[in-house]
Structure I
Amino acid sequence: MWPLGHAAVGYLLYTLATRARFDRPPTALALCALLVGTQFPDLVDKPLAWYVGVLPTGRTLAHSLLVLIPVSLVVLALARRYDRTELGFAFVLGALSHAVVDVIPALWGAADPNMLLWPLVPVEAYESGPPTVVGLFLASLSDPYFLLEFVLAALALVAWRRDGYPGLELVRSAVGRVLPGRSDA
């Protein structure tokens, strides 16, 4: 799944969890933690596999439950220690949802479920070197799972609107600091 799809799935899960637990929409700061979490496995694995070459694929180390679960426990412990449990929960939900969503295509043979238990269970390394982003994108265009990401993104956008656009002011403020006079863009 691409970053947009991971962010959409994470947001949909998190807004449901927040509404069920607190009967309120997500907060802006928790959304930041969630978005980092939804991208975390790829931010670790892709560079280490594609550019450094120390991992067999872009879905191994940070996609593995053998790494994600201990990382999640550390994040939750730190969040609890600093009285930021909701931020820790948001990050962990995003990171775990990323791995689960990436393994769903294994149901129809389009992904390797072994990544969830790597390195205990081996994964097939790239045969002809790491893929390119353009190559992956072009290969994804005919994949219904890729097209589903846009449906999920639309649903997440509707949920975000219903939630009152949490985090939008934070983004506007950041844009205003980077591009003075453009904060209302």
Structure II
Amino acid sequence: MKKRGFEIVTRYQDMGLNLPKRQTRGAAGYDFEAAEDFEIPSIWKLNFVRIFRLIKNGHKLTKQDEQLANETLRPFLVPTGIKAYMGEDEYLMLANRSSNPIKRQLVFPNGVGIIDSDYYGNDKNEGEIFIQVLNFGPKTIRIKKGERIGQGIFMPYLTVDDESNDQKERTGGFGSSGM
């Protein structure tokens, strides 16, 4: 019986992807690669500055401004083409590579990502893992297929003795556990 590991999602099966692997014996993280070429524009090239000025100068945002802000100030999801299986009492923590902020000005807007064990293979989601990033540098970052973009670390978790919430089944993909 398999305990934990990685598989390639269906749509990338014949695309020559590499499964995540640790680069050294002492490495905790399994490096995830981009499944395809991907561009991440600088926040400074988007309408970020206009929105920032409106907010900073105390202007009331119109519905159009709010819609523009929501469309502009959102992370980009770099596809990995990878899914992860693990035990029910485990999760996969996604973390940035330490070189990304320094060398490429790429950050994870949520700090870390959490891939729950039931993200894999539920009814509406095969379980593809995406790496969320923002580019705070001055130029567009071009990621090539096969470039390492993040790392994943399998971790156990604990639950409380009197676990009493309704245990629902996950029925969707990214960000769906809130139902």
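Just so it is clear, none of the values below were taken in a lab; they were calculated from the coordinates. Everything quoted here is computed from the prediction, not taken from an experiment. Cβ atoms are built from the backbone, for glycine too; each structure is taken alone.
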query = mean projected area of the Cα convex hull in nm² was computed and gave 12.4; which structure, I, II, did it come from?
reply = I
task = Using the calculated result 2.3 for distance in nm of label points 7 Å out along Cα→Cβ at positions 13 and 149, pick out the matching structure from I, II.
result = II
task = Using FRET efficiency 1/(1 + (r/R0)^6) of positions 117 and 157 (r between Cβ atoms, R0 = 25 Å, to 0.05) as the calculated read-out, with 0.15 as its value, let me know the right label among I, II.
result = I
note = When FRET efficiency 1/(1 + (r/R0)^6) of positions 5 and 69 (r between Cβ atoms, R0 = 41 Å, to 0.05) is calculated for structures I, II, the one with the largest value is I
inquiry  = One of I, II was used to compute distance in nm of label points 7 Å out along Cα→Cβ at positions 37 and 61, and the result was 3.4. Which label is that?
reply    = II
key: Label whose coordinates, when helix-only ellipticity at 222 nm (-39500 (n - 2.57) for each DSSP H run of 4 or more, over all residues; to 500) is calculated, return -20500 (choices I, II)   = I
